[in-house]
Structure 1
Amino acid sequence: MTPSKIQEIVFHSPIRGPVPIAPALMKYAAEVATQSVKSTGDSTYKLGSVDFSGDDVFHLEIRFNGGVVYHIYAINSGYEADYYVESSDMSYGCKYHLLMSSVDGAAQLLIDDFEFIADAKSMKDVENSTT
């Protein structure tokens, strides 16, 4: 995934529905969404075989200049989460595991982070929230 080729990022908020990420934050959002991922060995799955419904499922849609679309999902698995990537140019999905954890589950941690990122308009907004 090359951040310079990202055309649009949409966070699918369980509360508000699809929310576009500000263009100034797309590189940052892509980094946050992929920062703590590790392979799970045989990490492919059949498209449509995983249930991505529910209020505790993280979903991010990344559209690239060439027309390829990624759908990234995280589903809580105890304190941690399983992480799934589906690409419009692949006939299967890839499964990973998040290295981070939270009492509410790592997917919820991503949801909470992206609820904030979706409201920010610039990196200054993000930086001011952490001070």
Structure 2
Amino acid sequence: MNRKRAFLVLTGVLAAVFLLLGGLFVCAPEAGAAIYGVPGNDRSALIYVRAVAIRDLALSAYLIGLARAENIRALTILCAATILIPIGDMALLMLSGTGGAPHYFLHMSSLLCFAATALWGHRLTRR
């Protein structure tokens, strides 16, 4: 497997993760709330979790579409821009005071995955 194919497979894996998260957050918002770091017994929090689900499903669709088109440059830009999502998620958790260390760890992991993917894509496009 060459580097370009490996990059496209990785973005497909990221897309699958966010597709599963989005599906879970839509179908079982209480479980999604627990993963995200907000109270699952608050109606407004559950509505917010569903909004996060729609965002994650859209992100997954973008990743799948660009990976299928094999557009490395666009995937790189998308992954770099997507770093803003976990930063915003962590900021919202800080403001709400509801998140714990495991929640911040998950959001930080997402940030690092997208940062590493963007860096890898950047290196691929520079060749």
Structure 3
Amino acid sequence: MTTLTFTELYTSADGRASFRDHPLDLAEGTPAARLSALQASGGCQFRHSPVGFASDFHCTTTPQWLVVLQGRMEIGLRDGSARVFGPGECFYSNDTLPPGARFDPARHGHRSRLIGEEPLVTLFVRA
């Protein structure tokens, strides 16, 4: 059996966005093409972001997979940490607001921005 590691962007117990890595078992398929178990999804969207794209801090409204198809994307957290994702890389965006919380721009969420001189093309797959 083989595993794949994916990153999750999530809301920690203190309400702040954080990263954590998870192993995903690739226990199905054949030795030449290992597969994970089928994952549920609720539709998908493509996004094109021009050179210079940068967002303010925000929370994910609906948990979703984000797959970078073209360009490079940096996800930055309030603690100053950041990760960069390039073509073929993905992460699970799950940093929703804690139940009953109102968005606090000094505490919650993440920011994203395009790195480099190539437009960013992403695929969002709702969980």
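Just a few scattered comments:
- Structure (1, 2, 3) behind the derived value 14.2, 44 of Rg and Dmax of the Cα atoms in Å: 1
- Parent structure of the calculated result 0, given that helix-only ellipticity at 222 nm (-39500 (n - 2.57) for each DSSP H run of 4 or more, over all residues; to 500) is the read-out and 1, 2, 3 the choices: 3
Bear in mind these aren't lab numbers, they're just calculated from the coordinates by the rules spelled out. Worth saying up front: this structure is predicted, and the values here are computed from it rather than measured.
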